[in-house]
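Each structure below is given as structure tokens.
No lab work stands behind these numbers, since they all come straight from the coordinates. None of these values were measured; they are calculated from a predicted model. Cβ atoms are built from the backbone, for glycine too; each structure is taken alone.
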Structure 1
Amino acid sequence: MTKDKNKLPTTFKAFIDKFPVLGEAHENVAKSIEQQGPLDPKTLSLIKMGICMGANLESAFRSHVRRAMQNGATTEEIEQAILLAMNTVGFPRTVAAWQWAWQQIKRDQDEQSS
């Protein structure tokens, strides 16, 4: 897998280590989908954040927050993407996602300053 393995959740890493062919297939499908349209990487990451919020996938959501920032998203853009979900997925899930995002943002900032 081309992603930095140190950034991946432990369970995901263990699964990919056990089933590397599936990990490679997963990576190839993701790349193929990203190439199917005109959306830029930042927009793709913000959309994936919304999908993860709706599905209540905390680890994947945090991963896409990190990717959104790596692709140039500001904290304001991340927060707006989160707020867009409030009327659809509800206030509690929106607040939880906002907390997850800030935990990831702070974690990434701490890693960069070390």
Structure 2
Amino acid sequence: MSHHSWTDLGPADDFPSDKHTCLNTEGADGTRGRALVVLHVDGAWYALENRCPHAGRPLGDGERAGMTLTCPYHGYAYHIKTGKNIDFPDEETPVRTFPIRVEDGRVQVQITNDEADTP
């Protein structure tokens, strides 16, 4: 059974607008944490797994342009809202995305226990 909980990532001020921040969460209830890319773009918040599904490399090492984050290793570009590959949306596995919110000035991401246990 999945357990949904919000993981605190820190003060919203620690995540500059129009930049992306790479971090590792600490797992709740004994689960492993998750490597994330957090983006604050045009007032909206996004959280993606910091792992390119094409080759498993850190996606957060790439460049963001608009709503696209491009993997620096093979040039695959992903839509930050949907996680879908821009060039091959139906052929390539999307980047995993996570619900994210700002509550009382703190950025929080929702990761279920079963997702946190998946490598």
Value 2.3, calculated as distance in nm of label points 7 Å out along Cα→Cβ at positions 71 and 103, assigned to which of 1, 2: 1
Given 22, 18, 12 for semi-axes √(5λ) of the Cα gyration tensor in Å, calculated: source structure among 1, 2: 2
Distance in nm of label points 7 Å out along Cα→Cβ at positions 23 and 95 - highest-scoring structure of 1, 2: 1
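The value -500 for helix-only ellipticity at 222 nm (-39500 (n - 2.57) for each DSSP H run of 4 or more, over all residues; to 500) was derived from one model only; which of 1, 2 is it?
2
Given a value of 29 for relative contact order in percent (Cα under 8 Å, 6 or more apart), point me to the structure among 1, 2 it was derived from.
2
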